[in-house]
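S.K.: Following are the structures in question.
No value in this document is a laboratory result; all are computed from the given coordinates. It should be emphasised that the depicted structure is a prediction, and the values quoted were computed from it without experimental measurement. Cβ atoms are built from the backbone, for glycine too; each structure is taken alone.
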Structure P
Amino acid sequence: MSEHIWLATGEATVLAAEGQFTDAMPEVLIGDVKGPVGHAFASMTGQVAGHPRMFVIRDLNQQVRPATMMTTKMTVKSEAYVELLGGIVQAATGDAIVDCLAEGVIPKKQVNDLCMIIMVWLDPRCATDANLDKKDLYRTNYEATKLAITRALNGQPTADELIANRKSVSHYALEDVFED
């Protein structure tokens, strides 16, 4: 993609392994630092109780590019949750971003002109699950973040895809509401 990226959005869901609560459902905003995404990014630099915001880093002194702010879609209520969010989930998110950059999904020429906001969801049961599969937590967040970024920068799904699938795809929450 060589065109200017003013505002792009994407989302993805990757389901957990059997018996785990590690589903990943990131939502991504990508855009120019001087545009609406940049303004939203800058406004997120303060903290809000229960909704931690952090730069995505891969490890000490390794902030990803484009600069990315990560926050939660739900209220955080435990230190164990924050540790998973700032540990495994952040690592998976950072690795997905760097791999998207390496693979050309994110254009290297624009890396310092772009910023991203990634909203993540982590099932609260992960923080108390004695049998939590941390590898699966990493896998789902890595795959979903990479897919959400790819979809954002490729404009997916397209309007034609949405229209074509309107009658064949239903939101999973409606399965019990509308019966065939």
Structure Q
Amino acid sequence: MPVYIAFLRAINVGGHVVKMDVLRQEFSALGFADVNTYIQSGNVLFQSAATPAPELEQLIAARLEQTLGYAVATFVRTPEQLIDLAAQQPFGPLPAQAVDYVSFLPAAPPPEQSQALLDLRSDIDSFALYTDHVLWRTHKAIGPTALTNATLEKVLKLPASRRNMNTVNKIIAKYLR
């Protein structure tokens, strides 16, 4: 059975506390196999019969909204997509006191919103778009960023879920190699 990775928005942030064993139970109840979670931020690996990611996203989001009582934007990727994403290096080597993030999106943003995001670039924040992802580097040595995932969602007019690229790389190393 194919492996998928779900990145869930609004898990263990903003007062939405969800235990990882609850997430594993909910995914298992949907008929998924070999369900694992990685850290407490809503990263779920699972196996399912070959199903298009958008269908899995809708199925998972509907189930979690029903059981948790609030909408949970869900972004499903294959191992190949995640490995390809991690290989992208639009900003070059990571300098000290900089952090690389990825925001998962439901689709590639339209050109107008993409440009609005790129217009937010500064000495502190750099952005690159890659398929249905925003790659984001913030230079903490220069100062704190004023931008948040909510800012990104507002500019792109799309839901997003942000992860540190270290998290993505650890998921790949631990589960997908």
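S.K.: Given 2.9 as the derived value for distance in nm of label points 7 Å out along Cα→Cβ at positions 30 and 110, which of the supplied structures P, Q does it correspond to? It would help to have the intermediate numbers written out before the result.
M.R.: Numbers: P: 0.8; Q: 2.9.
The value was obtained from structure Q.
S.K.: Could I ask something else about it? Supply the structure label, taken from P, Q, corresponding to FRET efficiency 1/(1 + (r/R0)^6) of positions 94 and 150 (r between Cβ atoms, R0 = 30 Å, to 0.05) with the calculated value 0.75.
M.R.: Here the read-out was taken from Q.
S.K.: Looking just at mean projected area of the Cα convex hull in nm², for residues 22-69 alone, which of the labels P, Q belongs to the structure with the highest value?
M.R.: If we compare mean projected area of the Cα convex hull in nm², for residues 22-69 alone over P, Q, the biggest value is for P.
S.K.: Here is a follow-up. For volume of the Cα convex hull per residue in Å³, the calculated result is 143, so let me know which of P, Q that is.
M.R.: Computing volume of the Cα convex hull per residue in Å³ on every structure in P, Q gives 143 only for P.
S.K.: Here mean count of other Cβ atoms within 10 Å over residues 102-109 was calculated and came to 13.2; which of the structures P, Q was it taken from?
M.R.: It traces back to P.
S.K.: Work out which structure the value 22 belongs to, where relative contact order in percent (Cα under 8 Å, 6 or more apart) was derived from one of P, Q.
M.R.: Details: P: 34; Q: 22.
The correct label is Q.
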